[in-house]
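The structures come next, written out as structure tokens.
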Structure 1
Amino acid sequence: MRIILIPAIIICMELNDPYYNWVGLIFYIIACLSDFLDGYLARKFEIESNFGRFLDPIADKILVVAMLIILLDNDKITGFFVYPTLVIIIREILVSGLRDFFWHSSKSLFVTKLSKWKTLIQMSSLGFLIVSGNFSTNLILYTGNFGLTLASIFTIYTGYIYFKKNLKLFK
């Protein structure tokens, strides 16, 4: 569902209309909730599949990177805040590469609980940025950019832990 909603979110944001920004935010929230819900249901009812384990992190990364790029394009992320965005995109690529490298391995990759918080902050920040132009104050924009910066700091830290803990798998 996340992958299917991405074009709808982008179209809404490209229309650059306050109403469609809210519609885009609703689509984005549905995409984020589907991320939580599909993982929760798969674990609860023990219906995890190899395809789901493969597609879930890819869908997450496509959603995050697509949102970051469209927010950059729409000048909702500018100046200094381009750097936290770049950090997040680079980490997404590196982690994807690591997962791809170990896809056929019988060993599982170590993931931290802090990564869940990073994702929550990152997803919330992107939501603020989607509708940041709909307000007369810049508080929503600053909140989104601050959250994105905080998420990038968590990204660096969790990325470091992720690679350090999984380094043994290279041997």
Structure 2
Amino acid sequence: MKIEKIHHVAYRCKDAKETVEWYTKNLNMDFVLAIAEDHVPSTHEPDPYMHLFLDAGMGNVLAFFELPTKPEMGRDPNTPEWVQHIAFKVKDRDELVAFKEHLEANGIDVLGVTDHTIFHSIYFFDPNGHRLELACPDPEEDEMLRKLDAVKWDMLEEWSKTKRAPKHAAFLHSKELEDI
């Protein structure tokens, strides 16, 4: 038994139409499907909703629910906003920079390009307050991933015991530390 892939990932949105328009305009996603019902199929709760599906590329689907009868949506106040995010892969750094310029031209504040050694990324927020990341592979990604794979279990075990960042992968940011 094994999971094949993610069927879809669903988040809440404030306004269904605004969300579709934002994702199609800013991230070039196709609007795939909309389902609106007055009862929740799984719980049979009487509650109208709009469920949207957007094509995030290569069979990946990003979905949203607009829930007009529920209290205004918020975020977990105990989790920093940088933690919960949706990351999408783009082809290369040129495409990442092109997206950054496109987003900024549309009035969206963009953080980055951030060099994570194994990949590079930019960060921004959608109109619902969800943090998004666009990431592209680093040319040295394969070698770095091989090194990280070799230490992952030792890192996890040390973290589990100490709750301190193990130094097994300090090589990832060694250049950054030299620059400080």
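Taken together, the values in this text are just the output of simple stated rules run on the coordinates, not laboratory data. Remember, predicted model here, so these are calculated numbers, not experimental data. Cβ atoms are built from the backbone, for glycine too; each structure is taken alone.
Of the structures labelled 1, 2, which one yields 1.3 when distance in nm of label points 7 Å out along Cα→Cβ at positions 125 and 157 is computed from its coordinates?
Details: 1: 1.3; 2: 4.2.
Matching structure: 1.
Could you figure out which one of 1, 2 the value 2.8 for distance in nm of label points 7 Å out along Cα→Cβ at positions 85 and 101 was computed from?
1
Could I ask something else about it? Mean count of other Cβ atoms within 10 Å over residues 45-52 was computed and gave 9.4; which structure, 1, 2, did it come from? Mind dumping the intermediate values first?
Details: 1: 9.4; 2: 15.5.
This figure was derived from 1.
For structures 1, 2, calculate distance in nm of label points 7 Å out along Cα→Cβ at positions 13 and 53 and state which one comes out highest. Show your work: numbers first, answer last.
On the way: 1: 3.2; 2: 1.4.
By distance in nm of label points 7 Å out along Cα→Cβ at positions 13 and 53, the leading structure of 1, 2 is 1.
Hey, another quick one. Given a value of -9500 for helix-only ellipticity at 222 nm (-39500 (n - 2.57) for each DSSP H run of 4 or more, over all residues; to 500), calculated from one of 1, 2, which structure does it belong to?
Among 1, 2, the structure yielding -9500 for helix-only ellipticity at 222 nm (-39500 (n - 2.57) for each DSSP H run of 4 or more, over all residues; to 500) is 2.
Moving to a separate point now. Thinking only about volume of the Cα convex hull per residue in Å³, which of 1, 2 has the largest value?
Largest value of volume of the Cα convex hull per residue in Å³: 2.
For relative contact order in percent (Cα under 8 Å, 6 or more apart), which of 1, 2 scores largest?
When relative contact order in percent (Cα under 8 Å, 6 or more apart) is calculated for 1, 2, structure 1 comes out on top.
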